[in-house]
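There are structures below to look over.
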Structure P
Amino acid sequence: MTEDYILTARAKGLEENQVLYKHGLKNAMLPMVTIIAITFGGLITGTTLIETVFNWYGLGRYIFTSFFVLDYPVVQAIFMIIAITAILANFVANLLYGVLDRCTELG
């Protein structure tokens, strides 16, 4: 909030809401979309730890047990699902970049 374009908007006499939403929020949206897309892949892989620790049965527990009983086709399939999910999350993030850029140009 101490960037030159924010200080310039305040110097022009814009209201604080206009400064925050029209100038600050525009530039803060793209990094947040990137962080969410990168984190989305970690959400699926994090289920392995959570399901193992709390003794829940799900995809994470299934990959954990498959890894130790050397069930390689299952491990490969689940890693492929994780990779496809990460790729799709990044693809959706790239599509959102275009939408957000278009919305910020109009506003």
Structure Q
Amino acid sequence: MAYQEMPIFTRTFDFLTWLLPATNNFPRAQRSSVTKRLLDAAFDLRERLEEANARKGAARVERLERADEALSKVRLYLRLAVKWNWLSGGQYHHVAEMVTEIGRLLGGWMKKT
């Protein structure tokens, strides 16, 4: 049987693949502050998920909680980006759907654990 990756890993990979080029259009003056924080939170999310997958028990729960914190930060920075017109309404709608799905998958994993 072929290895099948958990859907949350596929979705976060797709999210990062979408986010990186999108942030190239953010104002240059903000790339070292807000943009960096958004990207750091997004990568932290993915890294905490990888760490959770490699652990069991309380250590897994702790990593999943940290992933949830990173996801909250991602949501905040994305809301700011659309508020400041760095993302169009259509872009925000698309990325919000991605983040919502990641949140659902994360919540399901947390309940299961």
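No value in this document is a laboratory result; all are computed from the given coordinates. These figures come from a predicted structure and were not determined experimentally. Cβ atoms are built from the backbone, for glycine too; each structure is taken alone.
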Among the shown structures P, Q, from which was the value 28 of relative contact order in percent (Cα under 8 Å, 6 or more apart) calculated?
P
Match the computed value 3.2 of distance in nm of label points 7 Å out along Cα→Cβ at positions 48 and 88 to one of the structures P, Q, and report its label.
Q
Identity of the structure behind 7.5 (criterion: mean projected area of the Cα convex hull in nm², calculated), options P, Q:
Q
For structures P, Q, calculate distance in nm of label points 7 Å out along Cα→Cβ at positions 80 and 96 and state which one comes out highest.
P
Out of P, Q, which one gives 2.3 for distance in nm of label points 7 Å out along Cα→Cβ at positions 8 and 40 as computed from the coordinates?
Q
Comparing mean projected area of the Cα convex hull in nm², for residues 32-71 alone across P, Q, which structure shows the greatest value?
P
